[in-house]
Structure I
Amino acid sequence: MLDSYSPIMENTEHVHCLIIGSGPAGYTAAIYAARANLKPVLYQGIQPGGQLTITTEVENYPGYPEGIQGPEMMVDFEKQATRMGADIRFGLATKVDFSVFPRKVQIDEEKWITADSVIIATGASAKWLGLESEQRLNGFGVSACAVCDGFFFRGKEVAIVGAGDTAAEEASYLSKLCSTVHMFIRRDAMRASKVMQERVLNTPNIKVYWNTDTDEILGEKTVNAVRISNNKTGEKKDIPISGFFVAIGHQPNSDIFKEWITMDEAGYIQTVPGTSKTNVEGVFAAGDVQDKIYRQAVTAAGSGCMAALDAERYLSAKGIH
């Protein structure tokens with residue numbers, strides 16, 4: 001679809017660089033864009049700070065030798081972006097129109113922003129089982145990221161639920177840290193690739209439970225056991241554990257862009273390799289909304305930097321100041 005020029009209407013705010021999302025990718029993009037004098041406006045979305053706000057201790061982000069709480073780290077990111085001159089706002093992007101230039105983004109279903117460049121940093125959300133205890137103990141023994149939190153369960157027994165490549169990879173990772181990894185699979189087969197299945201099944205301290213449902217995660221303030229049931233026989237069992245990992249997938253927060261942006265079958269935004277550029281000129285993507293492989297705070301921050309630099313070069317080449 002060819003772009004048409006959209007005149008800036010009354011009651012519509014115009015910005016040079018609009019950033020949608022406020023995790024490590026969005027805030028880092030705001031820092032770099034502000035330093036480049038792009039006067040970025042960032043809307044924080046439905047969860048200011050992103051997934052790190054539901055994470056407790058972060059020990060693998062460079063520059064924090066003693067570790068840091070996830071919410072505190074996001075406050076630091078926001079303060080730095082604000083100090084650089086970024087305009088940080090509450091608000092959720094609810095609709096976009098990328099057929100016209102400047103690009104148009106609706107905020108909270110009422111206000112329209114026109115933007116010379118847009119950085120999408122809306123992240124991805126972990127899929128959960130839907131248990132009350134899972135949400136209550138999230139951050140207190142329940143996690144959706146083994147690479148982030150496995151270290152805290154070194155030498156302990158843990159459980160993981162999932163049957164795909166991600167679950168198999170995370171089970172293998174945990175097996176190097178934990179005494180025993182109990183792996184629950186709802187069917188009588190795994191979806192993971194053959195090589196990953198073999199790796200799991202040949203690891204002595206990974207115990208696989210077939211046809212198994214997770215009924216409840218047990219514990220008051222921290223996880224101390226999990227109750228499972230065999231969906232063929234109905235047999236129930238409580239297994240003492242210290243950590244419970246959910247690895248049933250992530251959902252990129254990309255629905256409002258589907259009409260305009262090229263995505264893969266799972267909804268992750270596709271970018272030109274080595275850049276943050278999408279198929280729409282002047283629209284860039286950073287962080288977990290376009291990364292289904294690494295999904296780490298540090299890689300998200302790095303891609304936010306890339307997006308801001310790409311936006312700066314794009315606007316400079318267009319002669320937009």
Structure II
Amino acid sequence: MRTDRLKVSLGNLRLDNPTMLASGILGYSAETLSSIVAGGAGAVVTKSVGLKPRKGYANPTVVQADFGLINALGLPNPGIDEFVGEIHEMKRLGIPLIVSVYGFSAEEYATVAKKAVGAGADAMELNVSCPHVKETGSEIGQKPEVLAEVVRKVKAVVDRPVFVKLSPNVTDLAEIAEAAVKAGADGITAINTVRAMAIDVETAMPILSNKRGGLSGPAVKPIALRCVYDIHERVKVPILGCGGVTGWRDAVEFFLAGASAVQIGTAIALKGPNVFRSVAKGVDAYLKRKGLRSVNEIVGLSHRS
């Protein structure tokens with residue numbers, strides 16, 4: 001959906017509407033992303049890709065929970081050298097392409113990011129918050145000094161916006177966000193999944209092969225909103241709200257809390273890819289009803305004294 005009310009700028013990244021595909025959902029190929037573009041997304045974020053191929057965990061990797069999903073996929077990906085071909089194809093989709101990257105060291109993040117940008121990525125999202133893979137993800141995102149090093153090394157080799165996706169599984173998320181921004185991050189994505197698990201009462205065993213996973217969907221929205229609100233009080237860079245957006249009211253709540261755009265993932269499984277158009281249409285109607293000219297006018301509005 002395209003109206004001037006919905007256009008947003010995230011630094012040098014410009015979107016026709018403030019909805020984005022969240023990393024981890026249908027982000028492996030241009031073919032799967034085409035349905036997301038057709039569904040009205042303003043931008044897409046790929047699945048996380050690393051330096052080397054990774055198989056991920058054995059099934060079961062996803063389990064249905066009340067008001068959401070719990071997953072432990074294990075960051076399966078073909079490795080950046082193979083993925084650059086897909087990036088070339090994804091660029092033909094005609095909307096901003098953000099490549100999610102992860103690594104086991106600052107140098108790995110930088111190497112993967114540089115190759116992704118060389119293939120045409122419009123921006124980077126640093127996955128420093130995966131809750132179920134050791135030695136990467138949240139283990140990096142929980143330590144401000146380690147995270148800062150990752151951001152600095154990536155910023156030194158790429159000339160595109162760098163967003164840092166943070167974990168809610170920390171004591172002070174706003175402090176982590178502040179460290180990322182001071183190191184040069186152009187924006188923050190909040191949040192990744194919340195640590196969770198499910199147990200089969202008949203077998204008395206955890207259902208996921210990895211035992212522990214991450215909860216996404218409507219159940220985490222109140223947590224994500226609080227995180228966005230807290231971060232907006234501490235840093236003045238674009239925030240991408242992520243966690244439980246299934247309708248336009250959810251998106252508006254995130255904007256009011258301080259997000260400049262929202263990412264949608266689990267809702268695709270619940271409502272299909274047209275959820276992006278539905279959310280954008282609802283937000284536009286809300287802005288029109290309020291007599292507002294731009295979504296930017298409501299970003300952070302709930303912080304007014």
Structure III
Amino acid sequence: MEFTLITLLNGLSYGLLLFMLSSGLTLILSMMGVLNFAHASFYMLGAYFAYAVSTKIGFWPALVIAPLLVGVIGAMVERYGLRTLHKYGHIPELLFTFGLSYVLVEIVQLIWGRAAVPYAIPAELDGPLFTLFTTTFPTYRGFMMLIAILMLVAIFLVLTKTRIGLVIQAALTHPDMVEALGHNVPRVFMLVFGGGCALAGLAGVIGGNAFVTEPGMAATVGSIIFVVVVVGGMGSLAGALIASLLIGILQTFAVALDHSIATLFTSFGATVTPETFGYPVLKLTISQVAPILPYLLLVLILIFRPRGLMGTREG
């Protein structure tokens with residue numbers, strides 16, 4: 001029971017971090033039809049900006065300043081990069097964001113170097129939140145979950161209860177009508193892209209010190225968030241939330257399990273030796289194959305439900 005509850009909490013915290021990352025990408029995709037390959041690089045920028053700001057004036061100002069800086073950079077990328085490419089179709093947009101991801105990594109390496117930076121958890125959040133049986137749950141994990149939940153509520157309220165949210169939703173399906181009513185649709189697109197990048201930056205502020213802040217962090221999470229977006233359903237925030245929690249819990253449990261097919265056969269009385277056919281596969285533990293499980297889930301989803309768990313359109 002102790003193992004199950006603690007692992008479940010760890011899986012939920014990791015899943016909510018994935019949602020913080022994927023929510024911005026989902027908003028950009030649903031609004032603009034742009035699959036932003038540089039999204040994970042904005043997550044990396046958020047972590048590095050938070051490190052730079054926190055060393056000067058502390059973590060709490062960095063929690064606000066870093067996402068705003070990333071959001072401004074994202075808005076400028078849309079205004080002076082993507083907007084000029086939009087008339088040429090999606091392929092140039094994809095190539096632009098793909099190239100941008102490498103440019104951002106190189107800039108980070110030029111400024112902060114190739115090694116990890118000492119971006120530490122703030123002292124007031126570094127300790128146990130509670131003890132379950134004999135295992136403590138870190139305060140910072142609880143803080144990560146709180147920020148993710150508050151972000152989810154904020155996105156919901158902005159999209160459903162505010163004027164700008166209604167304009168965004170209307171521009172998604174009827175951009176010409178929204179423009180005819182006097183709204184500046186390109187500016188709305190810029191705000192959405194900047195906002196989506198800011199959400200990635202916020203995830204970087206929260207995740208950078210929980211894991212590690214180094215130039216390879218974008219590549220580490222980049223592929224996972226695309227899995228989340230596709231599994232949840234292209235452009236579906238609810239689907240992104242469900243897929244994030246599912247993948248977070250799946251990977252966290254898998255990493256903690258040290259069982260294999262060989263141990264399963266042994267428990268039923270079968271003898272498994274190195275001479276047994278397929279022994280290299282049979283001896284693989286669940287923890288060893290944990291990294292490929294999200295991609296296996298992606299393949300199954302694409303085969304049996306191409307629109308994703310909550311998607312409304314194919315692909």
Tell me which structure, out of I, II, III, gives -10500 once helix-only ellipticity at 222 nm (-39500 (n - 2.57) for each DSSP H run of 4 or more, over all residues; to 500) is calculated. II
Given that volume of the Cα convex hull per residue in Å³, derived from a single structure, equals 145, which label among I, II, III identifies that structure? I
Value 0.7 of distance in nm of label points 7 Å out along Cα→Cβ at positions 148 and 252 was derived from the coordinates of, among I, II, III, structure III
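Bear in mind that the values in this text are calculations on the coordinates, not laboratory data. Bear in mind that the values here come from a model prediction, so they are computed numbers and not experimental data. Cβ atoms are built from the backbone, for glycine too; each structure is taken alone.
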